[in-house]
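Every number in this text was worked out from the coordinates using simple rules, so none of it is lab data. Because the structure is a prediction, the values reported are computed rather than measured. Cβ atoms are built from the backbone, for glycine too; each structure is taken alone.
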Structure 1
Amino acid sequence: MKLVHRLLSAVPSLGSNLLLYDASTGELLALMDADWITAMRTGALSAAAAKSLRKSESKVYGFIGLGNTARATLLCLLEQEPERHFEVMLQKYKDQHILFEERFKDYSNVTFTATEDVSALAKNSDVLFSCITHAEGNVVDDVNKFKKGITIIPVHTQGFMNCDTEFDRIFGDDTKHVSGFRYFNQFKSYNEIGEVFAGRDPGRENDEQRIINYNYGLGLHDVVFAAKIYELTEDKDLPTINLYKETRKFWV
């Protein structure tokens, strides 16, 4: 069971905790901070989707929103293809672009530029990640400013509704996550990203297509990460809490 809060007044605004159970007995195994799990599984999925859906010879990777999710996404991008050079364009926000670049100073396969103009990101990015937690209206009002062949991955889904009826292909990690979108029935072509990973959908069909992958996140990913982390703690000296659980059938 995972509890998530997204509060504009909190620092950071996104936080979560997770209770991990043995599904066969109902035994509570662990209480975990899920912030790292949430960030890294989201980054891993975003990086995998970008690799699967990007056009050939993609060079420029844009980032809007430079928090933990964006950092996790770029970490996964750089680590999954260490032999590939990434030109990363950042949208300036306060001094976050400077801190972002500093975080990746030890990576030789990335170079950075920064701009205040979000339209420049739309125009120049081959892959555009939006990691903002909240958007008022459209990130870019003019859909025509998005270059041909762009792949957009709105990690928290907001800000790209005007693209839904114009882009060539739309993907989601789970249909129920996106079926309530205002223009879902007007998508030109829709499928789940898992079908691309499984090889049952080609994903991108040519380098002219503009594609969106709505990366909302699946609870199953959290469970897999949490279970693997729990396995790693078996020989570690961690705090334990003894819970008295009634074993009699009638105890009231």
Structure 2
Amino acid sequence: MADWFEDWFDEDYAELYAHRDTTEARRAVQQALRVAPELATGPVLDLGCGSGRHLEVLRQVNDQAFGIDLSRALLGRAPAELRPWLLRGDMRALPLRRGALSGVCLWFTPFGYFADEENRALLQRLAGLLRPGGILLLDYLNAGLVARTLVPEDTAERHGTRIRSRRTIEGDRLLKRMTLTRLATGEVREALEDVRLYQPGELLDLAQTADLSPRTALGDYGGSPFGPDSPRWIGVFERHGTGRPLQSK
């Protein structure tokens, strides 16, 4: 049986998250470059790049930036001029040598899909791909806010599809179960998202085990500092750096 992330990231996913657009990506990348200008030079990997909305912006300042994603469908939606810089691959088996990159970016929560040991091993492998002084940017959920504001169930209609979403926190994982119904045909599809709900302190501990030093944490795509009510936790780390400690709660 395929893992949920092998099945879900397709045309239905793209339609459901169409509001995550280039305008949002431009703001996010601009703020990333403000706190980590190193991302403007050298080979930088956009991991889990999807259709490349962040990569397209980043390549305007760094022509060595490239992307990798597992989804054929999302890669196929990328602009034609971006496709030479896209690869299809599994983040657990990247065809890259150690120390090859000046940066790795993981935008819009492409982390936490696996069990804890595999998530930890993934972060260690990504750190190993970085040159000394290289940057890892991890755009992740604010776990505390998610737990406090979780909407157990809602229904929406988009592009002729009714989406019923049911959300639960089961142990340390956030699950979103979706039923998609085509209004014209009655066709029904079930879909799942299943992400480990790491607290900021846990992410800092994982980064430390990967020999990554924290530089800063942003709380949104506008560049605000992270706080308890921030919509995102965007951690910026340096390989073998001398980063300043971050608050873990």
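Observations, loosely collected:
- Comparison across structures 1, 2 (criterion: mean count of other Cβ atoms within 10 Å over residues 37-44) gives the highest value for 1.
- Parent structure of the calculated result 0.50, given that FRET efficiency 1/(1 + (r/R0)^6) of positions 133 and 165 (r between Cβ atoms, R0 = 41 Å, to 0.05) is the read-out and 1, 2 the choices: 2
- When mean count of other Cβ atoms within 10 Å over residues 125-132 is calculated for each of the structures 1, 2, the largest result comes from 1.
- For log10 I(q)/I(0) by the Debye sum over Cα atoms at q = 0.10, 0.13 Å⁻¹ computed as -0.47, -0.82, the structure of 1, 2 it came from: 2
- Label whose coordinates, when Kirkwood radius over Cα pairs in Å, for residues 13-68 alone is calculated, return 14.2 (choices 1, 2): 1
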